[in-house]
Structure I
Amino acid sequence: MTAADPRAQRSTLIASSLAVVVVMFNVAAVNPALPSLQQAFQTTPTDLQWTVNVYNITYAALLLVGGLLGARLGFRRVLLGGLAVGVLGALLTALAPSYGLVLLGRGVAGLGSALVQPATLVLLTLAFSEPAARARAIGVWAGVSGVGIAVGPVLGGVLVDAFGWTSVFWTLVLAGAGTGWVALWGTRETPVLAVRRLDLPGLVLVVLTLGSLIYGLTQGNGLGWGSPVVLACLLGAGVTFALFLWVEGRAQAPLVDLGLFRNPTFTAANLGGLLIFFGPFSLLVFFTLLLQGALHFSATRAGLITAFFPLGSALGSALGGRLTARRGARLTATLGLSLIGLATLLLVRVSLGMTGWDLWWNFALMGLGVGLSLGALTTAAMASAPRDQLSQASSLLNALRQVGVALGIALLGAVIARHPGQGEAAFLGGLHDALWLAGGVLVLSAPAVWWAMGWRGVDRRSTGITLTAPVKDTAPRKG
C-alpha cells in the first residue's frame with residue numbers, strides 16, 4: 001500500500017477505526033452494566049472490579065504478543081482473528097451462568113482486543129507514510145474510537161434498563177461480526193516486518209507482575225495492608241518486575257525492547273498515555289457507581305451524563321489531529337494533559353445533592369483534554385520508533401495504557417475504600433481523595449512531558465522524530 005493509493009488508505013482508515021470502536025465499546029458499554037452484574041451474581045464491590053480488571057490485565061499483557069503475531073503473520077490476519085476472538089468472549093459472557101464464567105468471557109474478550117488494537121495502528125501507520133497525513137489519520141482514528149466510548153455508556157445504559165445486562169454483550173457479538181466483514185473487504189495484508197520468537201519467560205513475568213500487583217492493591221483494604229497475602233503479592237510483583245527487566249535486557253528476542261525507552265519522546269508519550277488512562281478512564285468506573293448507587297440514577301441517565309466525556313474526547317481528537325500536524329505533538333500533548341488535570345481537580349466539587357447534570361461540562365472538559373493529548377502522544381510514540389519496531393511500539397503504547405486503567409481502578413479503589421465511615425457519604429469522601437490524587441499526578445505530568453519531548457522530540461513542522469540529534473525549539477515552521 002502506498003501514499004499514491006488514496007482509496008486503499010480510506011478503506012484502511014474505515015476498517016481500522018471501526019475495529020477500535022468495538023474495542024472501546026467493549027470497555028465503555030460494560031460500565032453501566034456493573035451494578036446489574038453485582039445484583040445478578042451477588043458480588044462484593046471488590047470482586048466487581050475484576051469484571052473490568054480481568055479484561056484490562058489480559059488486554060495489557062497480551063498486547064505485546066498481538067504485535068509480535070502481527071509482525072509474523074500479517075496484521076490483517078491478526079485483526080480478523082482478534083475480532084473473531086472478541087466475538088467469542090462476548091458470547092461466553094452473555095451466556096455465563098456464574099460470575100466465574102463472566103470473568104472467563106471478559107478475559108477472552110481482552111485477548112481479542114489485544115490482537116485488534118496494535119493491528120489497527122500499524123495498518124494505519126503503514127498506509128499513511130507522509131507525516132502530516134499520518135497525524136491527521138491517527139487523529140481521525142482516535143476521534144472515531146471516541147465514538148465507541150461515547151456510544152458505550154448511553155447505549156449500554158439503555159440496553160441494561162430495557163433488556164438486562166446480557167444485552168450489552170449480545171450487542172458486542174453483532175458489532176464484532178459486522179466489523180470483521182468490513183475489515184475482510186477493506187484492508188490489505190501487510191508484509192512481514194520482523195520474525196521473532198515468542199519470549200515466553202518475559203510474557204509469564206509480565207502476567208505475574210500485573211496479576212500480583214492488582215490483586216494486592218484490590219485486597220489491601222479487605223484483608224489488611226499488613227496481611228501476609230497482600231504483602232506477598234506486592235513484594236512478589238516487585239520481584240517479578242525486577243526479573244522481567246533482567247530477562248528482557250539479556251534476551252535475544254525480548255518481548256519488550258528496553259532500548260526504545262532510551263528515546264525521551266517515546267518514554268514521555270507512553271507514560272503520558274498511562275497516566276491518562278490511570279486517571280479519567282479509571283475514575284469513570286467509580287462515577288458510574290456513584291451516579292447509579294449514591295445518586296440513584298437509572299443506567300440510561302447515568303450513561304447520558306458520562307457520555308459528555310467521550311463527546312469532548314471526540315472533539316478534542318479532531319482538533320488535536322490538526323494542531324499536531326501544524327504545531328507538533330509537544331504543545332498538543334502538554335495542553336491536553338493540563339486540561340485533564342484541571343478538569344479532574346474540579347470534579348472534587350461533586351456532592352450528594354447534585355442532580356448529575358451539574359457535571360456534564362466537567363466531563364466534557366476532561367474529555368477534550370483526553371482527545372487532544374492521546375492523538376498527539378500516539379503520533380509521537382509511533383513516529384519515534386524505527387520502522388522495523390512499529391509493531392512493538394504500537395503494542396507497548398496500548399499495553400501501558402491498559403496497565404494504567406488496571407492500576408487506576410485498583411489504586412484509586414483502594415483510596416476510596418480507605419475513607420473512614422460507611423455508606424454513600426464515605427464513598428463520596430473516598431472519591432474526593434481519589435480525585436485529588438489523580439488530578440495532582442496529571443497536573444504534574446504536563447510540564448514533565450513538555451520537558452521530555454523538547455529534549456529530543458517532535459519536529460513542530462512535520463511531527464517526525466529525529467533520533468540522532470535533538471530538535472531545537474527554534475526550528476522554523478511552515479506558514
Structure II
Amino acid sequence: MTVAVVLFTADLRLHDHPPLRAALASADEIVPLFVRDGAIEAAGFDAPNRRAFLADCLRDLDAGLRDRGGRLVVRSGDVADEVCAIASETGADEVHVAAGVSAYARRREERLREALESGGRRLRVHDGVVTAVAAGAVTPASSDHFAVFTPYFRRWSEERPRDVFGAPRAVRVPTGPRSEQIPDRGGVSGVSEGLPEGGEQAARKAFTAWRRRGLGAYEEQHDDLAGDGTSRLSPHLHFGTLSPVELVHRSREAGGAGAEAFVRQLCWREFHYQVLAARPAASWKNYRDKQDRWRSEKEAADEVEAWRQGRTGYPVVDAAMRQLRHEGWMHNRGRLLAASFLTKTLYVDWRVGARHFLDLLVDGDIANNQMNWQWMAGTGTDSRPNRVLNPVVQGKRLDPDGAYVRRWVPELASLSGSAVHEPWKLRGEERDRLDYPEPVVDLSEGLTRFRQARGLE
C-alpha cells in the first residue's frame with residue numbers, strides 16, 4: 001500500500017488541484033495535511049480576520065474530503081518537522097505541494113526538500129496552483145522580471161494556462177495519522193463584523209453568481225464605489241479556495257469586454273507576484289528609492305490615527321477606512337484613495353499603511369498589498385510616481401451621488417450633491433449639526449509638502 005502526502009498551503013480546495021491530482025494518481029492512499037505554521041503566527045501575520053476565514057476554509061475542506069471518504073489532518077508547529085513526522089508515521093515516499101511565490105514560501109520549500117531527502121523521500125512541487133502562470137515563467141530579454149505591467153500583460157496573455165481539473169470522486173486516507181481539532185471561526189476574537197464566509201463551497205457559489213450577473217458589466221462598473229461591481233473574490237484567491245487557472249478559463253469562455261477587464265485584473269495579481277519573487281526585499285524596502293524622508297508614525301500620530309479610524313474629514317477616504325474595519329475588505333478604488341491620502345497628502349511612510357491593511361484585510365497578501373502600497377506611494381512600479389489622488393475630485397467621480405459615503409459615514413446621511421464630499425463648506429446650523437470632523441490637513445498644503453519633499457518645486 002503506497003502513501004503520499006498532500007501539503008495544503010494557499011490552495012484550500014479540491015477542484016483544480018494539481019498536487020492532489022498527482023498524489024491520487026501515484027499512491028493508493030494520501031494524507032491531506034494542513035500545518036498551522038508557528039512562524040506565521042510568531043511574525044504577526046496571523047491576523048484575526050484571516051484566522052477566522054481560514055477556519056471556515058479548513059472546515060469546508062475537511063467536509064469535502066469526508067464526502068469523498070477522506071478527512072483533513074491538521075497539525076501545528078514547524079512545517080518541515082510536521083510533514084516529516086506524518087511521512088514517517090504513514091510510510092509516505094512523496095510529498096506534493098503547490099509552488100510558493102513569496103520568499104518565505106520558497107525558503108519553506110527548500111527546508112522541506114532538504115528534510116525529506118535526508119530521509120530518502122521526495123518533494124514534488126507543482127506550478128499552476130496559486131497562479132495561472134508561474135512567477136518567473138515570463139520574463140523580458142534584459143531582466144529577471146517585468147517592471148512595467150503592460151508588456152507583462154501582453155506576454156502573460158500569450159501563455160496558455162493548463163487545463164482545468166475536476167475534483168476527485170474518492171479520497172482514501174490512512175486511519176493512523178492523528179489530527180488536531182479543526183479551528184472554528186467562533187473561537188477567534190477581534191473579527192470584523194461583516195467578514196465574508198470562507199471555504200471552497202462559498203467561493204464557487206460566489207463566482208458562479210458573479211459570472212452570471214456581474215462579469216459582463218465589469219468593465220463599466222468596477223470603479224463604481226457604491227455599485228460595488230467588483231467580484232469580491234480576492235479573499236478566495238488569497239486562500240486558494242478558487243483556482244486562478246479556472247477563473248481565467250471560465251472568464252475567457254464567457255467572453256466580452258467585462259471578461260477581458262477581469263482577466264486583466266487577475267494578471268495584475270500575478271504581475272505583483274513576479275515582481276516580489278524577483279525582488280523579495282520589496283516587501284518592506286522601496287522598490288525604487290525616491291529619497292523620501294517620510295513623516296514617521298510618531299510625528300504624524302494624530303493624523304495617522306484619524307486615518308485609521310475614518311475621521312480625516314475627507315468623506316470618501318473615511319468611508320473606505322470604515323468599510324475596511326467593518327468587512328475586513330475594501331473596494332480597490334478605496335484602497336488607492338486611502339493609500340494616496342496617507343502617503344502623498346499626509347506624507348507618511350507607506351509601511352505604516354501597509355501594516356494597518358495587513359492587520360485587517362482578509363485578503364491580506366504580501367505581494368499585492370505591499371506592491372500596491374508602493375505603487376501608490378510612488379516607490380513601486382507606477383510610471384507616474386508623483387501622481388496624487390485628490391479625494392474630493394475622486395469622490396465626485398467614483399461616487400457621484402454620495403451613496404458610498406452615506407453608507408459608511410452615517411454622520412453625512414442627510415447630505416446630498418457635492419456637500420457629501422465637501423461638508424466643510426456648509427455654514428451655520430447645517431454644519432454644526434454634523435458630528436463630523438474638520439479636515440486634518442488642507443489638500444493644497446499637503447500637496448505642497450509632498451512636492452517639495454520630492455524636489456518637484
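Rule-based calculations on the coordinates, nothing more; no lab input. Since this is a predicted model, take the numbers as computed values, not measurements. Cβ atoms are built from the backbone, for glycine too; each structure is taken alone.
When FRET efficiency 1/(1 + (r/R0)^6) of positions 209 and 417 (r between Cβ atoms, R0 = 41 Å, to 0.05) is computed for each of I, II, the one that comes out at 0.75 is II. Computing FRET efficiency 1/(1 + (r/R0)^6) of positions 65 and 321 (r between Cβ atoms, R0 = 41 Å, to 0.05) gives 0.90 for which of I, II? Attributed to the structure labelled I.
Please state which of the structures I, II yields 17 when relative contact order in percent (Cα under 8 Å, 6 or more apart) is computed from it.
Numbers: I: 22; II: 17.
The value was obtained from structure II.
For the structures shown (I, II), volume of the Cα convex hull per residue in Å³ is largest in II.
For mean count of other Cβ atoms within 10 Å over residues 297-304, the calculated result is 15.0, so let me know which of I, II that is. Walk me through the numbers before you get to the answer.
Working: I: 21.9; II: 15.0.
Computing mean count of other Cβ atoms within 10 Å over residues 297-304 on every structure in I, II gives 15.0 only for II.
The value -14000 for helix-only ellipticity at 222 nm (-39500 (n - 2.57) for each DSSP H run of 4 or more, over all residues; to 500) was derived from one model only; which of I, II is it? Checking each candidate, the match is II.
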